[in-house]
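Input: structures, listed below.
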Structure I
Amino acid sequence: MNAEFIEALRDLEKERGIEMDVLIEAIEAALISAYKKHFGSSQNVRVEIDRTSGDIHVYYRKDVVEEVENPTLQMSLAEAREYDPEFEVGDVFESEVTPRSFGRIAAQTAKHVVVQRIREAERNMVYGQFSMRKDDIVTATVLRAEGRNIYIDMGKTEALLAPSEQIPRENYRPGDRIKVYILEVRKTTKGPQIMVSRTHPGLLKRLFEREVPEIGDGTVEIKSVVREPGWRSKIAVYSHNANVDPVGACVGAKGMRVQAIVNELSGEKIEIVRWDEDPAVYVSNALSPAKVVSVEVNTEEKFTRVVVPDFQLSLAIGKEGQNARLAARLTGWKIDIKSESQMAELETAAQAEKADPAKEAAAEEAADNVSPEVSDEQ
């Protein structure tokens, strides 16, 4: 090695941010192992690289002791004082043993260490870059499919889109540009491992934040997001400005804002509802597009009983209970949906029970025949 090598390390420090002293210390440590391997030495040695010229020096070291027990690692005080009368017990004696043929070995070792440290630095930079972007979305390119796993090009590294994080019915072809949500960034021996998602509710939230300026500037706040990916989503929004309609802001002129997000999510139906601190109003809004007649709230059990017109019952519950299920998850309240006629039957049964306790069993049977309760856990 020479002065040009030192200059190259300085350039590397400027370009990659890897400190030259750290690199040189790593090279010196590697050269100790290389020296012992190639020259069969069991001595305690130290390698020093001149920070200006790049010259390499190898020194064997021995501890100065009163009585020598290991001649390879120790030297008597009397022997040390033959070299320098100033030596004392506990000092370290050093003598240069740099082999003439060590230059080639040193160059190869240094190259290996530098390449390894550059890789480590790049991996750390990528990890740092993406760990800071966790819970954010990025636009990336589909690289390839391996089984059901999809690998995504993130620019400086790859990310994994696992089967569980893929939208049903979506096909991913190499070269496709898609937006993905960064779920997790792990540091591994092979570099950062990035897990991304197309199904996470956070993806929908971030898309709205980017598409709707009123959300970006804090005027409109997203309170809750739930999804059944590829099929249907609900998002609850609230305006901190009485003059701004949060639902209208998210829908946009002629529905352009929400339509752009629907297109990004391959046609997933998105319903935007107004958040309200009154649980009765909030639950009523969450069951949109169904119209609600009344909402009875049990705060202690966080339970609501909702009454809807007979012709709206199937709409309120939704196909396979989807609308009611999403509303429960969105609000965090249990929701029991009844039609007006069902409530009338219950009330009639309750009145009859009061008049005749023997009819209690009949009332319970009538209750069992009405629609089931929907929980936010479903």
Structure II
Amino acid sequence: MKAHLFLLTFLFSVKSFSQPERASQELQALADELKTVGLAVAVVKKGEIVYTKNFGWQDAAKQIPLSDSSIFRIASISKSFSATAIMQLVEKKKLSLDDDISKLIGFTIRNPNYPDKVITLRMVMSHTSGISDRNGYFTLDVINPAKNPDWAKCYNSEPGSQYEYCNLNYNITGTVIERVSGERFDVYIRKHIIKPLGLYGGHNVDSLDARRFATLYTYDSALGLKPEPQAYASRSEQIKNYEFGYSTPIFSPTGGVKIGAQDLARYMTMHMNYGAYKGKRIISRKSAKTMQQVIAEEAGYGLAISTVSTLIPGTILKGHTGSAYGLYSAMFFNPKKKYGFVVITNGCLPDTQPGMRPVQKKTIGILYDNFVEK
């Protein structure tokens, strides 16, 4: 009997060991195939990180390996941090998702073809505002009639009528957070989301340890993968002339969070648990479900949380992707079955096909096969 129990224990141990080993081998093969500079992944099950791995380089030129301390500019996953902050302010009754964005931002935001149609905060956050990035999105001047004679080019469709992904929407959202909370945007996010969760990261490059930044690399057909140092450009000079409640886009509420894969997985777990992590509630269960509820049906988009069924056949996942300066990131989770995945690469071969990149989709497939579907 004892020998039988020993054999079962041994076999169970081998099986448990083989899953992360097999996943690591498959991920390394994928990293080699896509020529990733670096690849960081994390898997969460039942509220705990059960697997994390780093492949390749934090800085290829300096031969600094990617590690658990490496942090990345995660691009558009950052939008969910801004949306989380908005839900905190909604809970404090400082604003409503159905407020007129013009009243919240301090100048008129109206589509000239639909001047009587109010553009709400909910429309802005769900990319159904009718606002576009045609004028750019790095400053609010592009849509401010008092600053830009071509402001009308920022608008396309009737407010609330259709989905159009737009980065300007979330630089507007970040500015609203600053104006309503009375705290500078980057400070608010660190104080009310990042620090309460025990994470290291933030929007302000100058408040973080630059030695931990994972260099981002874009692909050039002539030069191959080349570094993009502007991804972590200092904002110290802009901060000297900062106009509170207007200069907010310098911190990129739409894409500027810098954070590591494991800490992003902890943040993701908070959303997977409908607003709470390790006994700390960041937003209410109702607010978390509001963020995850689909508003733009054609895109499966809610409030900075997408609903997708294409990653894992027959499986619904919630989350967001990011893409900027050669980086590709993904954060997707199943709130009912309590598992989720974080994928970040700081550079890889390009893909010309629309939709999610192979590095995001294939990596999540490998992680799902090894740690969920067993």
Structure III
Amino acid sequence: MREGLPPPHGGVLVNRILSDKEREKALNSVSQLTKLAVDSSILKDIENIASGLFSPLEGFLNRDDYLSVLQDRRLSKGQVWTIPVVLDVAKSSLANMKEGEDIVITDIGLRPVAILHIEDIFSLDRNVHATSVYGTADTSHPGVARTHEMQDFLLGGRISLLNSTVSNSPYYIPPKETRARFMERGWKTVVGFQTRNVPHSGHEGLQKAALNFFDGLFINPVIGRKKKGDFKDEVILETYQVLINNYYPLHKVIFGILPMEMRYAGPREAIHHAIVRKNFGCTHFIVGRDHAGVGKFYPPFAAQEVFQEFPDLGIEAVLFPSFFYCKRCVSIANINTCPHNQSDHLEFSGTLMRRLIEEGESPPKELIRPEVASVIREWDGPFI
């Protein structure tokens, strides 16, 4: 078992946040630059690049790195990287953009967010992108549908952050600070937990099982654009707070958000999620059944099996079987601990719990803590 926090992916925690003096100088010049307004998902990618969460990236992928990620699941210099982090732009916007020049990226309100030094301008092949990243061209896959909404060209190059878009959240902890907190607590082993849902008892059982083996637990929900039918970000945050405050040893747990769009890319995204948690400082990462999957697009354990293909990843996957509640064991169990038939099992089905909530019913207490169910009921429409 690893002892001590891992180095960031690529060896150095990237910092593309300008100093106060550099920022002041840059802001004085942005009025002369071409402006490009982007949506919230791109803003989150910019923040994650700047803070080092996407280390070793210093900006949006250039052509060589982009093609290498699609084909080999690695950057052109060999580091494991499975999800293309790209900036798409319409052909009509290219008239005032040239390779080797700077532009300013803004939010939709035109507030300057970052400067992009354009290294590459290249075309997007949506079908190649979709089939490489998601393993399908089926537009019922939300990631494929999102790909077909992208513009025709991609801009590659380093960014420099001017204004943060997420630092005002009380739940946002940048990787430099998470690493400091882990070390302050004396944690030599830290297991990260990814979620895009409210916590059910299966999640709780899995997390607490992991705490038997590791110094600390980092619960790290994805906050950002998800697919229709997922829980709203605010509901996820509130339910986790009530669960942690009532049922977890607080000295063993840190809770912080990951501001990022879900891609639903299955195995590729599982590796990406592990890299991000490595940059946060985690030594281990919990990967459950169908991690980052959607529908029936990926085999149930593909996201676990893919880790065998990346022995140089630098963070260890913790692979758990599916948990369920056994009525005969009268406890949360899994196939390794329970001898009873499926007829005795209550599965932790997100679909079932969503249906019960939509119909005004409370899920069984064996599947979800009453305090968590109470928070969900307080929301008028807890789903996207």
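None of the figures in this text is laboratory data; all of them are computed from the coordinates on show. Bear in mind the structure is a predicted one, so any value in this text is a computation, not a measurement.
Below is a table of values for the structure above.
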item: Which of I, II, III leads on volume of the Cα convex hull per residue in Å³, for residues 107-258 alone, largest value; result: III
item: Relative contact order in percent (Cα under 8 Å, 6 or more apart) derived as 18 - corresponding label from I, II, III; result: III
